[in-house]
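These notes open a run of structures that come right after.
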Structure 1
Amino acid sequence: MKKLAILGSTGSIGMQTLEIVRSNPDLQVAALAAGSSVEKLEEQIREFKPLIAVMWSEEAASELKVRVADMAVKVVSGMEGLLEAAVMPEAQVLVTAVVGMIGIRPTIAAIEAGKDIALANKETLVTAGHIIMPLAKKRGVSILPVDSEHSAIFQSMNGEPKKRVSKLLITASGGPFRGKTKHELAKVTVEDALKHPNWAMGRKITIDSSTMVNKGLEVMEAKWLFDMELDRIQVVVHPQSIIHSMVEYEDGAIIAQLGTPDMKLPIQYALFYPDRRPLEGKRVDFFDLGQITFEKPDLENFTGLRLAYEAAGAGGSMPTVFNAANEKAVGLFLERRISYLQITELIEEAMARHTSIINPTVEDILETERSVYDHIEKKIRA
């Protein structure tokens, strides 16, 4: 029996993780954590019967306590609650499906406690990869990628020596605005940006996909996950989203992982690695598909990817600035307080004004995030 602590259980990745739990009797839920969805978390508690349930706010936790007073579950709140769930002795795997840098401290705590990490929280490695990866190696802990692109690379490298890898090829759908000019992008609405052509994802990551910022975050994450230099990580636009990513080896061979756009596959692979389990769902029909195509990414109209490479190249605290500025800007766009193109404009401005910290601590990272958030909020209010 493998027991999971799931942070972000009411989000897209969290709910799909629970679908996998339903289909595999040898998986059990030890802890669930959510941001504000009290009703949804109550439903999950009643179905999966965790020992610990976490709500981000004390107010939401108080409401949840009343709702589940008849259940044998401990309800806690805030960062202290997330940390308690992350290190609980009953769980062997921490699934980090929260959005944002909120995932850093629980991930570090879980690694210190010897838990394997099923990683769906990009920001953890983007901003603190220099802390997370050496710590995981020291503790003998596995960091198992849940993101489809990194899972594809992980699968394509399975059984091959890393020293033989020549290049990582990360595929991108191009999002809903592939081929659009900046003039056309200036008219984009929230509703437009939330219509992804291939994937069903949460609101924030869907916006990130449309700006290509998400692909930039994946490049940064891949750098740490696979210990790879930036100039050996290439983004390839592949609109059909059938090839999830590829690995080129020094002899010229390219190994790819293909499949339908379904996040349950990389989630399940991470939970049962190195085993591979049956999974219900649609299969790729190559005759129906007909063709697969590839394009270079458009760095002129989609500057988010270019800025991500610049931030990753600068290193230190600059990736934190990139990530924090994007998080804040996307939130403002979803609130209809800024235009679509202002998302990447705010990222570029935040990076330009930042003096990078070479080897930031967790406290430095979180302080940088706060500073970027405050600066952007003041700028928009002015």
Structure 2
Amino acid sequence: MTAKPFRISSITQVERAISDFRRALPVVISEPEASPIVALAAELAEPAVLRAVTDSAGEQAHLALTHNRAASLKIRLYTPEVVLLPQKGKGGWETAENARDLADPSRDLELPLRGPFQSLRTLQGNAWAAGIKLAKLAHLLPAVIAARLPATAPADEFARDHHLLCVSAPEILDYDVAAASELAQVTGARVPLHGAEQARLIAFRAKDGGPEHFALVIGDPDRHQPVLVRLHSECFTGDLLGSMKCDCGEQLQGAIKQINEAGGGVLLYLAQEGRGIGLINKLRAYRLQDQGFDTNQANERLGFSVDERIFLPAARMLQLLGVSQVRLMSNNPGKVAGLETQDIKVVERVPHHFPSNEHNWFYLNTKRDKSGHLL
């Protein structure tokens, strides 16, 4: 009797690819409409690995950048979503070190006259965009070095022969939705807090791994009425260290106190550090802010969107907690819209802001003037 092959779920496969990217290993990305690519994170690229990628693929590599990063380098945007720069030829980036420099904006002011770069005018398939998405999921800079494999090289066979992981582009591109849709409550316990002694901390995670999110349920909110809710993205610097560059720590402690005084509610503590770009990239953004860029410009120069968060995890957690209507503590209209698109009714937006200080006034003004926050 032939044993059936063990099937790994798409979420688990993407989680493995995230781990490999973070360890500077190449990953094979397949797709239905085009030949596969072999890709590695640009910020971790080393000469030997780059040579191995191009030798195994049999053609030159390309550096894939987001439109935001390409625009900061004055590269023409001929193709949707991502821009491809050939390794060789006029304007080629040639080396792993140059690719790392183009991915990382920390030296942009030191090297203002790079280029001109010749980007490709056509783009085949979604694997390039999936590679960049994989770098984002790994909390690395959103740039990848990749080479197209020959049409005669099946992705699975190539990956097996070269001891690499193979993952499909659709699985990567759909990962956020798949992981959030499979969030499940793992455990919970009573955790008395200063300012809210009657509190329970409940943990959620996707069945096959992925980031863990937490809900702080204060008191015993009536699920038949709109529940007072705060969506709070984790902020290591503000929540734990008391950073004055943002207002996150004040918002967290203030929300706990306000929810308790209101008789109960829910605070969701979401694994979305730095508006979804991760702590290390947030620190990179801080360095750019020290050079004079505002918070939105810093994210865009890194290659990210102004806000990379999605609201499906929050909606899924609220649904699992039996909450369908909320009074949302937020100054961000985007959170209201984000929840409502996920079938959570926001019956009221409750203002939630605190005085600025000399270190965060510019940050808060940017959120108000550029991102539409109601401060």
Structure 3
Amino acid sequence: MSRQIKIGNLTLGGGAPIRVQSMTNTDTMDTRATVEQALRMVEAGSELVRITAPDVKAAENLGRIKEDLLRRGCEVPLVADIHFNPKAAEVAATLVEKVRVNPGNYTDRNTGKLDFTEQEYNDELQRIGERMSTLIDICKRHRTAMRIGTNHGSLSERIMSRYGNSPEGMALSAIEFAEVCRQQDFHNLVFSMKASNVKVMVDSTRLFVQKMKTLGMDYPIHLGVTEAGDGLQGRLKSAAGIGALLLDGIGDTIRVSLTEDPEKEMPVAYDILQAVGARITQPEYIACPSCGRTQYDIQKALQEIKAKTRHLVGVKIGVMGCIVNGPGEMADADYGYVGSGRGKITLYKGREVVKRDIDQKDAVEELVRLIETDRKSH
């Protein structure tokens, strides 16, 4: 389990719920558009809102965005997304609850150097510490969290010279920054290993967590498949990468990156969390695909059951075609709706039969009545 940190009033890691976040795509200097989009994101379930700050002026405007959100009664923590501009990070860290920096953008770049001696390699590491010290001091004073976000494809030339554009290079780049922060006694940290390639994202994150454990570190992890795309492909790539790591027990906050309006990311994120059992926000339906043994309209029944039970957060309902495999395969369901003959349904509570051979036209209402009676009695 990771350590727990605070991002404003929000707890992250250490057994807290896995947090869902997204990022605005408006012009940060357009205060009204950014605030309105942030409010839509929060309404959809975003618990942190990330906003790009490409320069000092944009970083300064984060303060106005924060003030406007507070006036509207929205206290969501804001995260400044920083690339290339340490000064913007320093300004933002005084105004918002968290800053995100990329190790590859905080080091010497575009020198054209392909080979580093051991001394040159270590000299640049020392310069990283010196450059980071001002930001770290500001974060300490303002209790601002920091995410060290390593991206595949934006590693420093120094890391590339030794490890290439690899999961190992990504993990070691982040470990270097973790060591810099630890040496300066700053631990309000989150780390991420992001890539558009699902395997690279998963491998680099697992490797980073292993290396952290070896070094006695336990910082929270942010998960996301970057540039996943849109539609079904974006959702599947995100589910594959984020879900695999959540099932490993890795991950404290997630962002689903879709080329769509940001508020559309939150339902996908909650669906992923629900699917792996990491955060339950809706009912769960265990439903078989049906086969020739099914003697009722299971597709129609499932849709009716979902429509009438969608408010029952955490309840598991099995909708099965027949009694051959149904009762066994829905064994961990709270309630079961199982075909038992032509147009006939048997209802279960757990593994216990409650009512046999109900006409299909009445069975959905009988199931809902059973569940509601149980809930009232508890």
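Quick note: the coordinates plus some simple rules give every number you see, no bench work behind them. Predicted, not measured: the structure shown is a model, and the values here were computed from it.
Some notes on this structure:
- Computed over structures 1, 2, 3, Kirkwood radius over Cα pairs in Å reaches its largest value in 3.
- Parent structure of the calculated result 77, given that volume of the Cα convex hull per residue in Å³, for residues 156-203 alone is the read-out and 1, 2, 3 the choices: 3
- Source structure (of 1, 2, 3) for semi-axes √(5λ) of the Cα gyration tensor in Å, for residues 124-291 alone, computed value 39, 21, 12: 2
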